[in-house]
1. Supply the structure label, taken from 1, 2, corresponding to mean count of other Cβ atoms within 10 Å over residues 59-66 with the calculated value 20.4.
2. Could you tell me which structure in 1, 2 was used to calculate mean count of other Cβ atoms within 10 Å over residues 91-98 as 17.8?
3. Where does the value 17.1 come from, among 1, 2, when mean projected area of the Cα convex hull in nm² is the thing being computed?
4. As an exercise: helix-only ellipticity at 222 nm (-39500 (n - 2.57) for each DSSP H run of 4 or more, over all residues; to 500), calculated from one structure in 1, 2, equals -16000. Which structure is it?
5. Ranked on distance in nm of label points 7 Å out along Cα→Cβ at positions 83 and 99, which label among 1, 2 comes first with the largest value?
6. From 1, 2, which structure was distance in nm of label points 7 Å out along Cα→Cβ at positions 19 and 43 = 1.6 calculated on?
Structure 1
Amino acid sequence: MKFDRLPVFFLILFLLGIIAYFQHEPTAQASQSTIQEYPKETAILLRVIDGDTIEIDDGPHVRLLGINTPEKKMPFSNESKKFLSQFINQTIFLQRDKEDTDKYNRKLRYLFYNNSLVNKQILENGFANTYYLAGLKYEKELITAESQAKTNHLGIWTPSNEICSKCIYLRELNF
């Protein structure tokens, strides 16, 4: 009796394998098609609030996507703000990604000037770290920019000159 069930068992496994294969194919294609290309919006940058938040001429504040700059009075907060200030009164282009606004009703956008991604430039200069990147359109570019700044010890990635900066070593980090 056990031998009669064995072919049926293998047949069921075979069919499940075929179903799993064909279920996997459309899912991969669907995830690629869900990446939506949003149009760029034109705006005038009126004011820089901090290194990752700006005010534009036609609406709420804008929070730059994928980056987090130091808060006011923290090291490199002035540098990140100054970097963005060069675009005041300039025509900029903003592009949204998956989410339109954050919980503070700020627009979430990439900032472009002369076809260059300013969010990436801020990271390249070491004025920010990457922030909530999962699934963002420019995720890889932003990660690469941060990595370059770390490698080159720029901005927030500059090694500390404090007397005890080399006194403590992190050997292991357990979560």
Structure 2
Amino acid sequence: MTEPYHPSLLRIREDLAAAHTRAWQHIARPGTWWDGATRVAIAAETRHAPSCTLCQRRKAALSPLAITGAHEDLGRLPEPVVEVVHRVRTDPGRLGEQWYRGVTAGELSEEQYVESLVPEEVRSFFDLVTNQYLPGPAMRDFAQEYRAISHAQIELLAARVSALNRCLY
């Protein structure tokens, strides 16, 4: 398990550093369908995916399905899992039901595909959101600023990161 940053290189709020530590500890524990080692391997593959030549070629292509080949992966996960991790990480805007049905028709089950949507995973996600973004009540309290940057600056950063990652925001 790797830490998200080296604490001596960056000045990080204590609550944020603690939330990141909790997130890494959570990832390393068994989930609903994946064991801890596989969850850590998925996180590592997620970080690795943008350097994959196949993914870069697919993202640049008019249709990702027109490009064939093998992923450059870390060698710790089955190919269907690598396909999901790489496509979700590098080209999520062009995923569709046909692709989803294809990846869940074989050795990757629908339950494994959606593990991040089970209650324990959602709780872990919101633990991060509360610390990286704002706690729920603070999101709607525009009379007070809770961070070193304003609500407007937080929203601008969140929107830009989401756009760069082609995430629904």
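Readers should treat all values here as calculations from the given coordinates under stated rules, not as data from a laboratory. All values reported here derive from a predicted model rather than from experimental measurement. Cβ atoms are built from the backbone, for glycine too; each structure is taken alone.
1. Working: 1: 20.4; 2: 11.9.
The value was obtained from structure 1.
2. On the way: 1: 17.8; 2: 11.5.
For mean count of other Cβ atoms within 10 Å over residues 91-98, the value 17.8 is produced by structure 1.
3. Working: 1: 17.1; 2: 11.3.
Source structure for this number: 1.
4. Numbers: 1: -11500; 2: -16000.
Among 1, 2, the structure yielding -16000 for helix-only ellipticity at 222 nm (-39500 (n - 2.57) for each DSSP H run of 4 or more, over all residues; to 500) is 2.
5. Details: 1: 2.3; 2: 1.2.
Largest calculated value belongs to 1.
6. Details: 1: 4.9; 2: 1.6.
Here the read-out was taken from 2.
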